[in-house]
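Several structures are given next for inspection.
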Structure 1
């Protein structure tokens, strides 16, 4: 299993807009990607900080996720509300 933790900072005052798009993405991933075992949006105690916790069956499932139309479309929409690039940590489950 592959785990991904993606930490995202949003522009001040843009959290609600980011959340709306991110929740739409999470719903589509969870409904349409069988290789994705977890795709959960979380809000950190730090203001304007969000974390996606993701878990995939294998690297092929990660690649399939990145290639979906919903990831590309909604990722672009989320980008408008983000303050820089996400910090992405890829982990191998033991």
Structure 2
């Protein structure tokens, strides 16, 4: 099971990184906190202090087009906010 899907790089997460040393990830819905902690420690070589998870349900969306109303749904996902030990850091931009 591939646990880490992608990191969350937004302005809000950048503020949390600067203030509280927290990083956000979109993770597999079936993954638990222990699996997420191990995956991040293995991939980035850092020490994880705490993992908080939250599940987001998909929302119904509709838009009006020439042919009528098109309805759909956004994807549901699970988000993990990871707090690292003091002094540890993850650099998402090192490969660019």
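Derivation of every value follows stated rules applied to the coordinates shown; laboratory data play no part. Keep in mind the model is a prediction, meaning the values are calculated, not measured. Cβ atoms are built from the backbone, for glycine too; each structure is taken alone.
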Comparing 1, 2 on Rg/Rh (Cα atoms, Kirkwood Rh), the highest sits with 2
Matching 15.0 (mean count of other Cβ atoms within 10 Å over residues 40-47, computed) against labels 1, 2 points to structure 2
For the read-out FRET efficiency 1/(1 + (r/R0)^6) of positions 32 and 72 (r between Cβ atoms, R0 = 35 Å, to 0.05), a value of 1.00 was computed from one structure; give its label from 1, 2.
1
Work out which structure the value 31 belongs to, where relative contact order in percent (Cα under 8 Å, 6 or more apart) was derived from one of 1, 2.
2
Could you figure out which one of 1, 2 the value 0.4 for distance in nm of label points 7 Å out along Cα→Cβ at positions 8 and 24 was computed from?
2
Matching task: -12500 is the computed value of helix-only ellipticity at 222 nm (-39500 (n - 2.57) for each DSSP H run of 4 or more, over all residues; to 500). Pick the structure from 1, 2.
1
